[in-house]
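Please find the structures below.
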Structure P
Amino acid sequence: MDRADCVPVLHSDALRPAHAPVDLRQAVAADLPVIAEVDGRAFGMHYSDADLDDVRLLFEPDRFLMARAGDDTVGVTGSFPFDVTLPGGAAVAAAGVTWVSVAVTHRRRGILRAMLAAQHRGFVDDGLAVSLLTASEGGIYGRFGYGIATEHRTVEIDRRRAALRKDVEDTGGVREVGTAELRRLAPDIHRRWAALTPGALSRSDGWWDTLLADREHQRHGATPLFHLVHPDGYVSYRRDNATRTCRIVEVVTASDEAYVALWSTVLAIDLVDTVSCRSMAAAEPLSHLLADPRQMRTVDQRDGMWARVLDVPAALAARRYTVELDVVLDVHDPFLDRGGRFRLRGGPDGAECVPAEGGAPVVGVGTAALGTLLFGGGHAGALARAGLLRADDPAALRRLDAAFRADRTPQHGTEF
């Protein structure tokens, strides 16, 4: 997107001319209250002055695009800058698409497609290999080339009956700390966790200050945040005393010892009947650590972060692969026309991906399915059975499936 001082106005060909003209323009700093109004109407909320102060810590006007019909703002899309970890530990710059909405009075006019097309052309011009988002609705973004990259579960644990297995060693080292001390200690722990975790997003100082502001609307009737810290991890949680529930807000661990010690401490909190966690990865070791795994139950599972590959060679060459792989990918991208045939050769020590005509088994894949595979949580076989991936050679499909799997379940960690 243009970073010039002027405010560009884009008359998009995607907007349907039968309706009142709608222009797209880049936001300026003074637009934030209007952008917040549009977002609030779409998602059923009002932003207080304190909320807007928090948003200003993250708001970069030149990353936001507004759809204008006369004097009215009828659509918004924006993005936040992140680094995201790929399998193998490399981190690449990414755009986190956010605040996407169209006014109810201007639906079905092509405004969303026009905004996203202009926005994503800007990402390509900026040289980004991948864009990301967390979706309010699951049926919107597949047509723009996004696929589910992370999934998370909501789990509930009966704390009165749950305990770790007797042979599990808790090495201790957990302390209770206040928010100020957590703010000092957590960024380094989070960076170490992110380096190990595919899909993990970096956090700027603005993100830390926003997440730990602990506003009333974030509490949903529970207490302010409490924190437990280990040298290699931390837990933030709230207490809902009316229901005797401990609500886990975040668990971040950079070692197995920290994982055991922190969960052992959580399960020892008095005056709590239930421990709930809404952000547990689809596959985590906690149930295997419990003496009775049935004391932890999954009450919901849903998509987390979605990914869209913008630069196929750059994205695929940056990650590592579990086994050696030599395959030609025929990538279909009707939204941005960034597809084509690419030869991917890679393994545990590195990879290269270049334009190709042939010479290796061919796998046909759309950018949405490629986004699902990129961080190592997707199953190529399941995508093929769903018609989202095509491989004429079953052996090539099995190889692709094995190569793209990550050793650790993808987690993004930061809601945006």
Structure Q
Amino acid sequence: MTVHNSQPGKIPDHIPKHLIQDFPLKMGVYADENPFDRIVPEVCEGPDVIYALDVLPGGRGDAWIFRRQEDNREIYNDTEHFSNKGFSGFAELIGEHWSTIPAETDAPEHTYFRTLLNPVFAPGSMAKMEGTVRDAALRTLKRLEGKKECDFMDDFAFPFPVGVVLDLMGLPHERMDEFLTWERMLLHSGKAEVMADGVRKVTGYLREVIAERKQNPGDDLISFAIKSDVNGRKMTDDELLGYAFNFYIGGLDTVSANLGNFFLHLATNLDHQRELRQHPEKIREAIEEFLRVFAAVSTTRICIKEKTIRGITVKPGDKVQMNTTVANRDKHVYENPHEVILDRNPSHVTFATGPHHCLGVHLARRELRIAMEEFFKAIPEFRLKPGAKVSCQIGGIIQPRTLPIVW
């Protein structure tokens, strides 16, 4: 297999020059506006495929981006030509060789991990967490009693879902601010040296936790992984680290980002907020539309066998950014793709599809629904604070940095 370099400044010879473009949705780039209003619609226009320069975080290079959703679905499901191994680069940043579990694994390893973990995150198991998640939302909302304004990100979007995940992992709430600082180093900087420092801090801490849980297992996801096996095979130490790291970064940011994007829309589109307050039974459908139109997370696939898609040759070593933000606004799939239609109830690729369909999807949907239900009950109609400027990260994970609202 010939591997073609895709590092910045070293564009492989097989890349058509007319498809090479800068792409604005990059980790570490911020805008003083809601990127979904103008920037994202503009990015969705253009050829069906581009080769985006320096689009991957941490200096990891360039990548193909396919704008058509059908092409993204094909790649998600094509494990013969595309691999998940090493796509995040987190271990590589610090000279180690573990993988985030199960995200950075291919079959048969991926099958083993999903066999182990799927029952824990199945719809029935997550339904049993309804009360736990709702209690967490209510506890978080108590901080806002008697107030007339808040920073939604700091006061709710982060502490609510992060608190749920810390409980699941058995990690201390009193260190939440420290954990979030590390998470921002990993997922918001885009600079290799900052990301590497974040990886060292998180892995150093998680290794201590894993060692302690081996001696004193509890009722948490880390202890579960230590105690469990499939056909007698237990996780290795590196696998346990990659598993814990995966849930750390997934649980401390993605739901928070979604909440920030959803509530920014609701704070600036009061007709939609009023509709959902008056008809809470519509919240489930609305969440699916919000997940589509405000898709926040992009991942990467690495080509392992030459593949032609839409007339473009993707060669081994080439990287493909799976940009859900763009794929979910494909005009060939959705009528008026940039419009928020609360009852559209769309199919989308926000949680990916195929073998790597998001493991935590049922927990995430439950958190998003309960957050909206309980926030509407506790807080009257809210809007963006007059004169406030909302700065948003526009790549890697799209989300507001702050969201000042008043009611």
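Every number in this text was worked out from the coordinates using simple rules, so none of it is lab data. A quick note: this is a predicted structure, and the numbers were derived from the prediction, not measured. Cβ atoms are built from the backbone, for glycine too; each structure is taken alone.
Of the structures labelled P, Q, which one yields -7500 when helix-only ellipticity at 222 nm (-39500 (n - 2.57) for each DSSP H run of 4 or more, over all residues; to 500) is computed from its coordinates?
P
Taking 18 as the value of relative contact order in percent (Cα under 8 Å, 6 or more apart) derived from one of the structures shown (P, Q), identify that structure.
P
Output the label of whichever structure in P, Q has the greatest value of FRET efficiency 1/(1 + (r/R0)^6) of positions 104 and 344 (r between Cβ atoms, R0 = 35 Å, to 0.05).
Going through P, Q one by one, FRET efficiency 1/(1 + (r/R0)^6) of positions 104 and 344 (r between Cβ atoms, R0 = 35 Å, to 0.05) peaks for structure Q.
Computing distance in nm of label points 7 Å out along Cα→Cβ at positions 168 and 312 gives 3.3 for which of P, Q?
Going through each structure in turn, the value belongs to Q.
With percent of Cα pairs over 34 Å apart as the yardstick, tell me which of P, Q scores highest.
P
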